[in-house]
1. If distance in nm of label points 7 Å out along Cα→Cβ at positions 122 and 154 computes to 1.8, which of P, Q did it come from?
2. Assuming 26 is relative contact order in percent (Cα under 8 Å, 6 or more apart) as calculated from a single structure, say which of P, Q it is.
3. I have 2.2 for distance in nm of label points 7 Å out along Cα→Cβ at positions 114 and 178, calculated from one of the structures P, Q. Which structure is it?
4. Have a look at P, Q and say which one yields 52 for percent of Cα pairs over 22 Å apart, as calculated.
5. Which structure, out of P, Q, was mean count of other Cβ atoms within 10 Å over residues 2-9 derived from, given a value of 23.2?
6. Work out FRET efficiency 1/(1 + (r/R0)^6) of positions 26 and 50 (r between Cβ atoms, R0 = 41 Å, to 0.05) for each of structures P, Q, then name the structure with the largest result.
7. Which structure, out of P, Q, was helix-only ellipticity at 222 nm (-39500 (n - 2.57) for each DSSP H run of 4 or more, over all residues; to 500) derived from, given a value of -8000?
8. Can you tell which of P, Q yields 1.38 when Cα Rg over 2.2 N^0.38 Å, for residues 42-81 alone is derived from it?
Structure P
Amino acid sequence: MRILVIGGMHGNEPLGLEVVQLFKRLPVNGVDVLLANKRAIEKQCRFIKYDLNRSFPGNSATSSYEQRRAAQILALTKNYDLVLDFHNTHCPENDCGFVGDTANKQLHDVAWVLGLKRIVVAGYDCINKYARNCLSIEVSLDSCLNHPELWYERVACLSRLESVQTKSRIERYCFVYRMTLEDNKRLHLDKRNLRAFQPMQLKLAQSLGVKSPAFPIFVGDGFTPYNYGGILNNIT
């Protein structure tokens, strides 16, 4: 299996950068690496002008660095069986995988084999929506999974397989709403003790216009201070 490992889609999230550096230092046949937003990495910020992961499918003809870069990355993903895009969050207990709503079903099995218990289907513009072979890996900074050596070993093992088929018991969710700072102010969300993947109160879900059960994610994440978090529904 030919794999592309992406780090630095957001330049201030460390895990992907560390995984990429490990593979550069200890190359594995069949695994290539990419630093996505090099300018943001150099400045140790999330992005320069536009969030790179909200710039897909990109535009190769534009003067915008991040939109050009998105087009370049998307073209590159077509050369691989699997793309693994690493992210971090400050929020505890948020470990999960993200895929697009038209993603290859094999990605659910890949996430399970890599040790993730949950997967989130995203329909908004991001690399997962346009690269059907891309699994984004979200790891909390305080998680036992937040170790580049662990991911180096798991990805190296995965690269030796031709395909992945499991009887996955992974939990599946879909992303349905992005909580805003205005939502927080209006509903005092910061006082609601919202926890990742734990159902919120029915009345609160109704106040936010989402069906219940509704599950928060990325609540008050320090990496995205311009949003308050997200909401998921489960997929049966």
Structure Q
Amino acid sequence: MVDWQLLNGPEAVAQAACERIGLAAQQAIDERGIFSLVLAGGTTPQRTYELLGATDQQWSAWSLYYGDERCLAADDPERNSHMVERTGLAALAGRHYPIPAELGAEPAAAEYAQRIGEALPFDMVLLGMGEDGHTASLFPGHDWGQGTVTPVHHAPKPPPDRVSLTPPALRDCRAMLVLVTGASKRAAVRALRAGERLPLAEVADIPQARILVDRALIEEDR
């Protein structure tokens, strides 16, 4: 059963995510001396990263990973890693591990699979959801392959080539947060709550997952 938390708008979603990530970080560092966080791309989590960067954390113990990346040039501003860098979060963390997607989907997937192998299980995985229910770069109707990291081709939104962690890798975590805001997501939220097997459902249907959602996406359907 998916755990939903309804919040009053995008800023409240970002604030709640920031607080939960901070608590998870403190617990992980107290117990294991390190905090491994998988970051989501897109526009929704950006505010969370900005808020996190303004908090007092044991940053040297943080390790940042990515759920997916676009196969673009290393300096392309549309890459998820550059969005995170612009918020200042990457510079604070003790370790920052972008996906080397400039190598191409297959080589980057192989290299990142080796990188994350030593990090599993992640302490926290942060995800978003697209209008079609995709999460990371796991799109409806696609073969997500085997293993922990998969190359993605023919994505329905540009760029067509990407790299993504697979559902088993994303689910291998101590906690998961899914951030959902934006009116364009209303139909996908309705489908997810109705039990449709969207990509996000394949990933987030675990006891340690919580979906933080703008309540307007649900209440306006009533």
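We did not get these values from a lab; they are worked out from the coordinates using the rules stated. As the structure is a computational prediction, the values presented were derived from the model and not from experiment. Cβ atoms are built from the backbone, for glycine too; each structure is taken alone.
1. Label of the originating structure: P.
2. Working: P: 19; Q: 26.
It traces back to Q.
3. For distance in nm of label points 7 Å out along Cα→Cβ at positions 114 and 178, the value 2.2 is produced by structure P.
4. Answer by label: P.
5. Value 23.2 for mean count of other Cβ atoms within 10 Å over residues 2-9 corresponds to P out of P, Q.
6. Q
7. It must be structure P, since only it matches.
8. Going label by label, the one that fits is Q.
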